[in-house]
1. A value of -5000 was derived for helix-only ellipticity at 222 nm (-39500 (n - 2.57) for each DSSP H run of 4 or more, over all residues; to 500); which structure in I, II, III was it taken from?
2. Can you say which of I, II, III returns 27.8, 99 when Rg and Dmax of the Cα atoms in Å is computed?
3. State the single structure among I, II, III that was used to calculate P(r) over Cα pairs in 10 Å bins from 0, in percent, for residues 129-248 alone, giving 13, 32, 24, 17, 10, 3, 1.
Structure I
Amino acid sequence: MFTTALMSSTLIIAPARAQEVKRAETIGGHPNFNGVWQAINTAYWNLEGHSAEALDEFWPMGAIAAIPAGKSVIKGGGPIPLLPAAAEQRKKNQAGWPETDPEAKCFMLGVPRVTYHDMPFQIFQGTGDADLLMVYPFAATNRIIYMKDHSEPAVDTWMGKSSGTWDKNVLVVTTVDQNDKTWLDRSGTPHTRDMVVTERFTLLDANHIWYEATINDPKTFSKPWTIEMPLYRLIDKDAQILEHKCVPFADKLLYSDLMHLTLPPKKPTAK
């Protein structure tokens, strides 16, 4: 009876899964990037390779509050090529974390950090050379990839302006004019408003994108450098992103003085 029931459930479930996995390879003559995608790594904690680490300020949470170990996502390995002043700024950012992290304040994450955040995001792609839309749950962020309008934006913004082109079957996106308030990871890697990010989205198959982002900011880094990682398409039935309007969660941090709240003292860092 159990075997019969199992076979019956398999017959019911399999078509639904097959419908999610199988889809058109192209749309409007270009690779089909439509879907819900997610990076499965710890790049959002630290782009460089890092060991597991306790967060002592949150000791009541025990093992829940810990930084997971992760491999470097820097192409070719090695450290991020920070200039001396930028390296000092990263140390200051780390010393003040998490209060100093724009993510804690529910600010938009910027490019490329928004891509490898720990929440999935969705790509909407139309036919031909229509603009693409990337939607992210965190801070209700919408990002338009302009395929025709490559003009300079009037002002700097949290997400900058992203202009896209097709390099054969690769979607190339160049983002400029981001403000200098975002970080590249929770480790506090900074940048200036002069940063130019060039992303390459290569569809490996229906469920995998090879993602690369080259970061060029001469005021922060001694040379351009590139990160790379796979992105995975969620294939569960009715996969979707869920809204994460985080502003109410940041109120106490942003307005602690008005609410007469006191942050717990920080432990002195070892020298």
Structure II
Amino acid sequence: MSSSVDSRTFDTPTSGISTGGPHFIASESNSSAPRPASTIPLLAATDLKKGYRKGKLEIPVLRGVDFAIQPGKFTAIVGQSGSGKSTLLHLLGTLDAPDAGEITFEGNRIDNIPQISRDILRNRHFGMIFQFYHLLPELTALENVLIPPMIAEGVIRYWFNRARYRKRAESLLETVGLSHRLNHRPRELSGGEMQRTAIARALMSDPKILLADEPTGNLDRQTGQEVMSILRSLNQEQNLTIVMVTHDMTIAKQADSIVRLVEGRVEQQ
């Protein structure tokens, strides 16, 4: 495993829309020959452990998870309530830190990098969607989708590139079937429309991987299937790598592969 990645690796772009941004700088290996890029998982966890304290009681959630995702794959993580599905996804997305073990992205360790580097990593390389959408209620659908470049660029740089960003945001909303809802606020949207807005926002920075935590969990079956159709299309047509947590096996079976968590460990198939 490579060592901690310097925060300078995640410098924000100087202009234009990110198309994946700078790659991680791989540290030197002890091996005489570099490992071919095709054998390096896009995202991986090794012996991942995580627990929480409730008073004096320590509750283990993940008990040594090994997990790897190859580029272009659509993987579903399933398991009973309390099995650690969402905890694992949050760790993979650097929203939380493990108690033990390592997480790597493109072969480089990311679980122990500085907080500012984690923020840039999520803004530039990871797209994330959640069960409850997390849209800002005072902003329109279009403005919500524009949040990632606003954060990445800062006020002045964003202002100079605003027309380009707006064009991309409008295109993404059209891709998810919301070109007629650009100026509607979340309270004026249905659950499915809010989730599609969240998907468009997650795609704004052209991420290398999409992490989805119960993306259909708050939707009826028909609307959930519409969201799944969008995700499958992104995976198949744009080769977007997707990792999705779900409790619904009907949804999970639409992924390329299924990872089952049982009592905090990956169940061997």
Structure III
Amino acid sequence: MLQTIYTEKLAVTPSVTWSRYRYPDTIIRYTVLLGVLVFVSYSMYFLNIDLERLLGAFPRFAQLLATRYFPPDLAFLGDQGYLEAMLRTIQMSILGGFLGIVIAIPLAWFAATNVTISRHIAYPLAKLGIMGSRAIHETIWTVLFVTVLGFGMFAGVMALTMFCIGFAAKLFADEIEAIDMGPVDALRAVGAGPLQVFHYGVLPQVRVAFVGIGIYTWDVAFRAATVVGFFGGGGMGWYLKRSVQDLDTPRVAAILISIVILVSLAEVGSVWVRNRIRGWS
């Protein structure tokens, strides 16, 4: 009788899943989380960040847009000089992205640990070049090249080239390091040289990824081209800087709208191209 009652009680009792308290993994995880929260709280206190004031800034920002930037001077977008500046911005991004990708491919080859031609010379030099290009922002590159080359498209193209080298080479190197080493080892076993190994053993595996990264690099370069122009590289950014300095806020709003439209079109185009590229594999 007691056995029957005990069995029926077990049948109606919901099952409970127990988990073991794993020491010290759990302690470490909660300690790291607590440390992050303490650091964020201290940073907000040290920087004197007022959350109430920050939240109240959004209504003031909307009021500023409504009173100073509306309505935008859309008629300015049909100006011949500005249309030419838009075209130059596109050309600058294409040329800077192309040069950056061309230089980034051999840099990525040398900076990949599994296929580099020299671990003691080529690898550290390539890594240094990639890190140097990535460490300096495109605006700083623009200021440096404007100082040396003067204002204009040449300085902007060079700044975008340096920016794209660091951006694309890092992604290229990561893709190369993730390849299947079987074809590479087979080519090396039959006496193939480094260039032959890269051409026949590496490129076929990363071809689709490289094209996708190249498209994405141009997409990012196009976004950066307007910022480069603002700091002396020419194009749409120069018109934006001049309008800001003249406090011509309706024209600034029109230029910002044109930048958003062009960036959106570039995003749609790059997504379409990347989707088509996926069919190559």
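1. Numbers: I: -5000; II: -9000; III: -25500.
That value comes from structure I.
2. Values: I: 20.8, 70; II: 18.7, 59; III: 27.8, 99.
For Rg and Dmax of the Cα atoms in Å, the value 27.8, 99 is produced by structure III.
3. On the way: I: 12, 37, 39, 12, 1; II: 14, 47, 33, 6, 0; III: 13, 32, 24, 17, 10, 3, 1.
Corresponding structure: III.
Every number here is computed from the coordinates shown, using simple stated rules; none is lab data. Source: prediction; values computed, not measured.
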